[in-house]
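Each reported figure results from applying straightforward, stated rules to the coordinates on display, with no laboratory input. As the structure is a prediction and not an experimental result, all values here were calculated from the model. Cβ atoms are built from the backbone, for glycine too; each structure is taken alone.
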Structure 1
Amino acid sequence: MTRPLLEVQELTKHFPVGPRTLMGKAQQHLRAVDGVSFNIERGLSLGLVGESGCGKSTCARTIVGLHPATSGSVRYEGTELTTLSRRGWLPYRRKIQMIFQDPYASLDPRQTVAQILDEPLKLFGLGRPRERRLRILSLLEAVGLNPRHVQRYPHEFSGGQRQRIGIARALAGEPDLIVCDEPVSALDVSIQAQIVNLLGELRERFDLAYLFIAHDLAVVRHLCERIAVMYLGRLVEEAPREELFKNPAHPYTKALLSAVPYPDPEVERTRERIVLGGDVPSPLTPPSGCPFHPRCHQVGEVSGDRCSREVPALVHEGQRSRACHLD
């Protein structure tokens with residue numbers, strides 16, 4: 001049995017906040033990621049969805065080493081990444097790349113496109129200057145940009161073009177896995193579909209695996225074979241794409257899917273909408289028991305006060321997982 005490309009086990013990231021004790025320890029911790037586990041197979045994609053503030057981006061940044069993990073394990077082809085030094089991370093930086101949400105902030109405005117794309121090639125020791133120049137032109141063609149614009153600066157491009165430059169930079173080291181942190185949410189709706197289609201084409205061409213973070217379920221459905229749903233720092237459900245859309249098992253997943261517009265107006269008028277009450281609890285003071293129970297529309301179907309008392313474990317049932325006390 002082949003090992004997954006990426007294995008994340010009980011990953012936790014807590015940020016110390018507020019005043020500290022006389023010993024320098026924080027009195028409060030923001031529980032951004034709280035025991036997340038999933039695998040990504042080579043050449044396949046996992047979509048990570050949930051409301052804003054649920055910990056998706058923090059999870060991604062912890063996986064790629066931009067945040068040190070509080071606890072848990074991240075393994076790439078069996079190698080533990082959370083304990084690596086900066087020097088030890090270098091070969092894995094090439095194999096695990098990231099596309100950021102904001103194409104305006106993720107590119108250095110003082111560098112030309114050529115300099116932006118040449119930087120990772122030099123860092124990873126990929127070719128001599130002439131070979132790197134040819135590689136840069138090839139990367140621009142791969143993402144649909146004119147190679148003649150290689151000496152332009154980021155401010156001379158539109159938002160969609162800047163994101164294409166960010167994608168080209170991620171491809172420069174010939175990675176196996178790209179972490180996409182909401183790569184289309186900052187773009188115009190008319191451009192989003194183009195970028196999503198480009199990512200799909202590049203995945204087929206270069207045999208890439210994606211961890212694709214989004215709050216748009218339609219985008220995730222288009223790109224990913226499996227979908228994981230996150231709420232308040234925890235995974236509440238993971239399942240194959242079509243199974244999750246046809247038969248969601250967790251009340252939060254049902255609420256998310258009920259908010260997605262349906263193209264058929266007759267079906268849209270008759271289908272049930274699940275409106276969640278209240279606000280998302282603070283990760284500084286998460287509720288006891290199931291983190292979703294204060295807003296859950298099915299909490300009354302569980303006997304006793306189990307939902308408010310006991311944190312549900314993520315139970316694996318065939319190809320899917322669910323963290324819920326419902327039978």
Structure 2
Amino acid sequence: MTIKERLSGIWLISMTLLALFAYTVFFVAQMWLNVLHLAYLTLAVLQIATLILYLWGPEKLKSKPLRVLYRLMYASSVFVIPAFVFIFMGLISQYHVRIPDSVDASSMPAAQILPGEETTVYNTGTVYVFFPEYREVELVCKDRPSKADEGITWCSGAAFQHTVSLGFSQENVEGDHAVKGTLYESPYNKDSYAAFVFAQGKFSFEFDDPVGAVRRAAEAGGSGFMQFGLIRDGETVMLVDRPRARCYRALAELNGHLCVIDSVNMLLFEDFMAELQRLQVTNALYMDMGAGWNYSWYRNAADRVVTLFSLPVPWSHNWVVFKK
């Protein structure tokens with residue numbers, strides 16, 4: 001066996017193991033995107049098949065089309081490393097950054113967790129409670145908000161999107177939604193959805209008539225969107241289970257004030273909900289926190305942007321922003 005053949009074997013074995021490891025991470029972490037799932041599975045299967053052919057002996061392939069097919073299969077191994085890097089970045093992006101300048105609220109009574117004159121962050125040990133400085137809360141669609149916009153004090157994903165698509169359409173945003181007075185109706189309203197709306201300087205959570213709430217917000221020149229309802233008047237209403245540990249987020253009302261609550265570390269959904277109940281959150285909506293969808297940042301009291309989850313994805317197309 002020549003040195004070239006030995007190196008080819010080492011390369012194929014390495015890429016096959018790396019492809020299997022990448023797919024296993026993708027599967028276990030439940031980074032579910034149907035198109036990517038099929039692509040990673042296909043890539044792993046191709047590497048296994050190529051390695052088997054190599055061990056059997058590609059020189060035994062008598063047909064020219066089969067030899068060309070083998071070369072194409074071999075060439076597919078160049079995609080393994082980029083695929084692994086993408087999965088690794090997606091996995092890392094699911095871990096929350098530390099916020100060292102947050103207020104220690106581990107032994108603080110829930111009634112004392114209140115907004116300050118500027119953006120304030122509390123750390124209970126289980127969750128971060130963000131009180132962004134704001135005068136307006138808006139839904140932004142299509143173009144991702146810029147960190148250079150000094151008026152924005154919070155930015156994160158808002159409504160679900162029905163399909164993974166690079167192109168944007170308002171119909172792909174799940175749930176009726178309003179953008180600065182313009183109403184967009186959705187074919188994907190769900191019974192478990194509640195609405196968050198902001199109009200005329202006031203916010204509200206609506207559980208009985210979310211469609212009507214969004215429509216009224218649009219008529220008043222405001223914004224709003226729909227998401228799974230978590231807590232209503234202090235009582236848990238979330239019926240959709242989240243069976244895995246991850247970082248979770250809620251748009252919430254605490255002590256009469258609007259806030260965003262993130263888990264400090266990955267934890268079970270039931271533990272996240274237990275902490276919201278311990279804090280006596282009045283109302284809350286679920287916020288999607290999958291890899292890439294959890295892209296978020298805020299502007300702290302020193303007017304510096306703090307990125308919480310740094311990996312945006314090009315198929316994420318709507319965000320909730322707080323503006324001062």
Which of 1, 2 yields 3.7 for distance in nm of label points 7 Å out along Cα→Cβ at positions 41 and 289, as computed? 1
At a computed 5, 24, 31, 24, 12, 4, 0, 0 (P(r) over Cα pairs in 10 Å bins from 0, in percent), which of 1, 2: 1
For which of the structures 1, 2 does the calculation of FRET efficiency 1/(1 + (r/R0)^6) of positions 65 and 161 (r between Cβ atoms, R0 = 35 Å, to 0.05) return 0.80? 1
Which structure, out of 1, 2, was Rg and Dmax of the Cα atoms in Å, for residues 137-264 alone derived from, given a value of 14.5, 40? 2
The value 15.5 for mean count of other Cβ atoms within 10 Å over residues 81-88 was derived from one model only; which of 1, 2 is it? 2
